[in-house]
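I've put the structures underneath this note.
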Structure P
Amino acid sequence: MQLETRYRVFKIKDIESYLTVDGQELLDDLSRKINRIRLFDGKEILQGLFVEHDWPEYESTLQAIANRVDGIQPQTTSAANEELINSTETIGRIKAAIEKYHLDLDNRQHGDIAQNRAFDEILGLKWR
């Protein structure tokens, strides 16, 4: 993906370190002027997210933007919800198997047999 320069971003620490007080005030004045004109034109004040190239999130953020530009849809909320539902069902099956395992032990079922039944239920196996 070809990156293009569409924004100018200044790190506040750099502004304070490299500009005189007059330079900082001039930059603030220009920023306020642009924001006023955007509002006058019916646009919102520009807000965005900047990820520095040496941050660990940079590559994944760049890839997400490239995917969007290329029309590749991210995982949908419904797909994520389905994954969560499946995980919840699996956890429920494990809890039920553990509870049955303890009940079998309380009813003096042999430990190995109770354990094998619990694993069979958790893994969905039907040994005969």
Structure Q
Amino acid sequence: MARRYVGKTADTKSGYLKKSLGLADDYQDADGKGVLSFADAQRAAHVAAAQATAPQPVASSVTVAEAVEDYIRFLRAERKTGDEAERRVRVFILPELGSLKVVDLPLAKLEVWRDRLAAALARLRTRTL
């Protein structure tokens, strides 16, 4: 049975990403594509690692509301703080910024929003037991 070269890259979600790079040249001569020498496998591993860690482009049509929804989904899955974050987002972020596209969000608008939020009076919190 032919052995395979496998590339392994660190991933924050699952620990590692594994990718089969090709067959080892144990039983056949390396061709640089399907059957790899050790040097070929090293080059393929470097390319695969660079692709895995390259930043993914943000879709130009993503709104603040959609981005925040993804973030809350992440919090619920990984950190268990999604409910509190969702309450704050619903009250403070979505009414003013939710419909804006992330790529079109001007820094000046964010600063005005932040400053107005900071200057606002503290909200009354009630808790039911």
Structure R
Amino acid sequence: MSLIVWQSEPEHQMKKLLNYGETEDELFISRGMRLRFPGSHPHEAWLEVLVYDPQEAGRGMGLLVMTGRKAGLPLVVLPFDSEGPGHRAISTKWLVRNFEEWVYDAPIDQVFVLDRIAPPSHPLDA
């Protein structure tokens, strides 16, 4: 019997949200990027959410839970003013200022930004 093993990608680099935005590439958090932060009931100890575009007129980007029992459920759709002018992405500065009010009651110094997940590789025979 042959066992198929998926080649795993190395852990993506995490950066604290408070330190994100130091370069021009980091002024916005775009679709496909992720946020990781401490959770509380009814979520698990750590929560990871995916930035997605809900394609709702007059609304901003949304955050979709990726981990635990609530995986696959929307956490929030942000207001339109969370985006920067001319960008369909979350303004890093806005998110730092409004994280607790709009996203989750978690310490802002424990919120991390992660890159998009790399496309999966083909399965390999073990």
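What follows is calculated from the coordinates using simple rules that are stated; it is not laboratory data. Computed from a predicted model, the values in this text were never measured in an experiment.
Work out which structure the value -13000 belongs to, where helix-only ellipticity at 222 nm (-39500 (n - 2.57) for each DSSP H run of 4 or more, over all residues; to 500) was derived from one of P, Q, R. The read-out comes from structure Q. Each of P, Q, R could give volume of the Cα convex hull per residue in Å³, but the derived value 262 comes from P. Source structure of the calculated read-out (relative contact order in percent (Cα under 8 Å, 6 or more apart), 12) within P, Q, R: P.
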